[in-house]
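Asks: Read through the structures below before going on.
Computed from the coordinates by the stated procedures, all read-outs in this text should not be read as laboratory data. Model, not experiment: these values are computed from the prediction. Cβ atoms are built from the backbone, for glycine too; each structure is taken alone.
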Structure P
Amino acid sequence: MKSPKGFGQGNATYKNKIIYKAKNIENLKKKAAIFLSKSQYKKVEVIYLKLIEQGVKDSVIFNDLCKIYLKQGKIKNAIKILKIYTKFNPRIPSLLSNLGHLLKDIGSYVESINYLESALEVEPNNHKDLVALAFCYQEVGDLNKAKVINQKLIEIDSNCAIHLNNMGVIHEKMGNLQKAKNFFQQALSKNPNLAQSIFSLTQLIDISKEQEWEKRLFSEDILKNQSNINLVCLYKARSNLLHKRKNYEKSGQYLKVANNIRKNIYPYTITEITDKSKILEAKSNQLKHKEMKTKTSKMYIFIVGMPRSGSTLIESIINMNKEIYALGETNILEESFIEWENSNCHRQISSLEDLYQFNINKLTNKPDITTNKWLYNYQYAGIIANQITNSKIIHCYRNPLDNILSLYRVHFDKGHNYASSLIDCAKVYIDQDNIMSKYKEKYRSQIYSLNYDKLVKNPRKVIKDLIRWISFDWKDSYLSPHLSNRSVLTASRLQVRQPIYTKSSGGWKNYRTILRPAIEIITNNVKYKDLINEI
């Protein structure tokens with residue numbers, strides 16, 4: 001029986017096309033290999049992307065392209081490539097692990113958790129992945145899951161000082177301060193020179209009475225073979241001890257050493273902050289005011305201002321109301337705005353408010369009232385007031401020199417890189433104060449000015465005024481935020497575990513000498529003329 005007309009010819013043509021395509025792919029791969037050996041990465045990238053578009057699933061191509069992007073610092077490009085490859089091979093643990101770690105590095109913790117958990121389903125005792133997963137759960141505020149994972153790590157290796165230290169940090173954030181202290185001490189029993197545990201203990205115990213600590217902390221041996229990040233911890237730990245002994249001059253000297261090291265670790269440009277404020281102010285002025293909804297059960301509370309301005313205390317006070325969900329320090333407002341601006345509203349979610357609510361729903365489906373404590377939302381205050389109905393903005397501020405000193409003294413795990421410079425702290429303080437003054441003139445009814453110094457002097461009056469402004473019913477529990485069992489992730493987590501106190505007000509006077517660069521900038525500004533009499 002003869003084949004249908006043209007069948008054999010068509011089949012041969014099809015085979016020839018496959019052979020041609022295969023040869024072409026091999027030729028392109030050979031070319032890419034030559035370019036790769038010469039470090040001509042752009043040419044390699046062009047060829048590999050072309051091959052991927054043609055449906056080539058060769059692991060070498062994806063791995064090489066990922067390495068090229070990472071060498072160039074293009075982490076997001078590397079992530080995109082790995083995501084494409086996971087669609088072909090969704091169960092390769094090393095691939096899922098790499099994706100999880102890269103996502104962690106750029107701060108996409110929720111997505112990182114998904115990939116790391118998938119990798120751990122295949123290799124449940126992968127040490128590196130368990131450490132990363134515990135870290136991500138800490139960052140998203142799920143401390144119970146972080147604790148469970150870290151406990152598993154301790155069971156796998158009970159002699160690892162880092163795991164014991166990390167468990168201490170988790171308990172510290174949960175408010176279990178005695179347990180935290182115990183874990184830090186256990187960590188030091190395994191590694192007496194572990195900088196992170198030493199620093200944490202200087203905050204948790206009265207170290208000024210412990211001679212053994214003094215000898216260890218001020219010995220030259222403890223500084224040997226330490227990374228720069230660890231040296232920052234140790235010098236700030238020394239400063240903490242001297243501060244408790246009221247030896248402020250020497251405490252300031254160690255602060256200066258620590259912050260000079262940190263400045264080199266985390267370079268930054270201060271104009272990135274000040275220029276951004278101007279750009280967002282201009283955008284705020286260009287936006288058409290959003291019409292208020294007639295009825296809504298939603299309320300969006302934004303706490304803004306400088307770090308170390310009392311914002312964590314205010315968040316804790318407000319969140320004594322059990323109907324509120326604390327988003328913490330999450331940058332979803334800015335992420336929502338960028339997405340909304342780039343989309344030009346050509347989407348089902350057509351308003352910034354709807355998109356912001358959509359992104360909140362990814363984190364929780366609980367209450368209608370949320371607090372957002374991403375402090376740099378002060379730059380977005382005009383856009384928030386303009387575009388988000390039923391939004392309330394609480395601007396926290398305090399004596400600028402106390403604020404600057406607190407920034408300079410604290411040890412930030414990440415971010416706030418300008419805090420290593422007294423001059424730049426002063427510039428950022430003035431920037432946020434100036435921009436908020438403008439927004440308060442325009443959106444007075446939506447912005448509440450919260451003076452931390454007045455709060456600690458007369459907490460009942462100030463807190464009652466704040467609660468009345470938010471339109472909550474009064475409860476005496478608002479006066480005792482230190483009794484809350486909520487987790488606190490910020491650098492102020494120890495302070496909010498204590499009753500409201502005034503001892504930090506006016507503390508800048510003890511560091512008058514080291515604060516001179518900031519004092520000069522602040523007192524040259526007419527807004528702070530009242531401070532001149534104190535100096």
Structure Q
Amino acid sequence: MGLPPNKAYGQLCETLRNQIEEGGIPFKKTIDGEIIRSTESLPKFYEMNAYQPVWVEQKGRRERVDEMIRALQDAEKEGLNPNDYHLTKIQEILKKGFEVTSEEDCSNHNRLLALEILLSDAFLLYGSHLLDGRVNPKAVDSQWYAEQSRSDMAPILFNAIQSNEIQKTLQDLVPGQPAYGKLKEALKRYRQIAAKGGWEAVPFVNKLQKGDSDPRVTLITQRLAAELGDVDAVPEEPGPASIIFDDKLETSVRKFQRLRGLSDDGVVGQNTLAAMNRSTQACVKRIEINMERWRWLPRDLGERYILVNTANFSADVMEKDHPVMTLRVIVGMQYRETPVFSHRISYLVLNPYWHVPKKLAVEDKLPMLKKNPYLLMKQKIRIFRNTGIEEQEIDPRVIDWSKVTKYNFRYRLRQDPGPLNALGRVKFMFPNRFNVYLHDTPGRELFDKTVRTFSSGCIRIEKALDLAAYLLKDDPNWSPESILAELDKNKEKTVKLKNPMPIHLQYWTALVDDAGEVNFRNDIYERDMNLIRAFYQEPPQTVALLKP
């Protein structure tokens with residue numbers, strides 16, 4: 001039996017209003033033992049809706065309740081926990097029944113009211129996690145500086161109710177970039193592997209390589225078959241042939257190493273075995289937190305943009321979310337991390353001078369000057385007094401460097417353009433407070449290293465001239481030939497871009513390549529663990545930062 005008409009339903013509306021008003025702003029009240037976490041958007045939503053219930057009516061619950069439950073059950077597919085959104089409690093209330101049969105039926109009345117508020121909070125909280133992420137990135141990553149505006153979910157819920165499109169509205173909040181969708185598929189796959197028992201750890205005794213005969217070969221074959229699916233199955237009763245490290249296994253080991261960002265030498269050494277012994281649950285967590293990192297990004301990255309993944313040592317030039325150019329990069333050392341932020345490349349500098357940052361000058365160059373002033377001269381680095389408007393060059397041989405410290409260093413160092421210049425032939429500028437930018441490099445041999453953490457924070461990029469030609473292709477004054485002609489002059493030249501290019505410096509330790517293969521990367525800056533700890537805690541109360 002449904003709600004008694006008029007009076008009982010009116011009483012429910014009045015009680016709902018009282019509950020919301022008593023909770024205050026921010027809302028501080030538990031409902032049936034559940035903490036309400038949408039502390040600002042919940043009262044705002046009900047004020048927008050004139051304190052009318054949206055999930056229940058005189059006949060009982062509305063059809064959209066079932067739609068909302070299906071949406072919450074899908075949270076797992078997004079790497080989120082449905083029980084963060086009151087799903088268990090909501091199902092418990094539904095199982096007990098909640099139809100109000102009389103004005104005196106307070107228990108049912110209260111259950112109906114609890115269902116109403118919990119469903120609204122579930123939508124608001126789940127929606128905010130899809131749209132902005134479950135974790136505040138600045139609380140877990142000291143190098144995360146990308147701007148993030150917390151969205152106001154109240155009007156989103158209001159419009160979803162008006163259009164009666166609960167699931168579609170929530171699905172529209174999911175990141176639409178193909179890379180996120182591929183991680184979502186990877187999550188499903190690794191959960192399936194885990195459900196089948198995952199893989200057994202392989203003990204480390206000594207390294208294994210092609211031609212070796214060892215019982216552990218059987219375990220390695222099974223391990224790779226479980227994840228890669230392209231290794232011949234091991235017989236139920238292994239014979240002598242099954243413990244020989246053959247060509248097929250070496251091929252699979254090399255593939256595994258490439259997917260883990262390791263040197264693909266085909267040898268199962270300590271690093272390769274450590275990667276093999278990472279559990280399926282650990283892989284699932286890595287995928288889930290990297291999906292979270294995608295949720296931190298704005299939905300519109302630009303029609304064209306550059307996406308740098310420092311953990312993968314790569315930069316992709318993207319058009320409509322698809323790569324048109326992929327470049328290897330060198331990123332900051334562990335103690336000089338490349339930060340995470342977004343900006344726009346507004347100009348290029350051909351034949352740049354290198355103005356040595358003060359920190360590098362005192363930490364790296366000053367010891368060289370103390371040892372031998374001629375070393376910097378050979379590198380075409382000039383020294384200027386750091387006073388006055390006029391540049392005053394100084395001969396480094398006339399300074400008593402033994403008396404110069406980082407506290408009384410009063411000089412500026414500048415390297416001339418040319419083949420020795422640390423910035424190479426071109427730098428790509430997006431002025432920012434970190435003094436980080438993309439640039440060419442004379443040290444091209446470092447691009448062949450597997451782990452490329454050699455810079456002081458800036459990003460060294462291979463094929464810099466190809467990138468320059470791409471960025472200037474809309475400018476009729478700059479063809480590839482004219483760029484080369486300008487470089488031959490060996491004089492610094494600033495070129496403003498007609499169409500500034502968005503650039504996003506990011507950090508993903510799990511990704512899916514163009515062949516659909518799941519890749520994991522070393523956590524070079526040790527950022528994953530803090531995020532994992534925060535991601536699996538109870539969700540914090542959300543505060544909507546309302547847009548003016």
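Asks: Please state which of the structures P, Q yields 18 when relative contact order in percent (Cα under 8 Å, 6 or more apart) is computed from it. Provide the component values of the computation, followed by the final result.
Replies: Values: P: 12; Q: 18.
Matching structure: Q.
Asks: Taking distance in nm of label points 7 Å out along Cα→Cβ at positions 277 and 309 from the coordinates of each of P, Q, which one would give 2.7? Please report the intermediate quantities before stating the final value.
Replies: Working: P: 0.9; Q: 2.7.
Source structure for this number: Q.
Asks: Using distance in nm of label points 7 Å out along Cα→Cβ at positions 229 and 445, single out the structure from P, Q with the greatest value. Please list the in-between numbers first.
Replies: Working: P: 4.9; Q: 4.2.
With respect to distance in nm of label points 7 Å out along Cα→Cβ at positions 229 and 445, the highest-scoring structure among P, Q is P.
Asks: Can you tell which of P, Q yields 2.6 when distance in nm of label points 7 Å out along Cα→Cβ at positions 221 and 269 is derived from it?
Replies: Values: P: 4.7; Q: 2.6.
The structure behind it is Q.
Asks: Match the computed value -19000 of helix-only ellipticity at 222 nm (-39500 (n - 2.57) for each DSSP H run of 4 or more, over all residues; to 500) to one of the structures P, Q, and report its label.
Replies: Working: P: -19000; Q: -10500.
Only one of P, Q returns -19000 for helix-only ellipticity at 222 nm (-39500 (n - 2.57) for each DSSP H run of 4 or more, over all residues; to 500), namely P.
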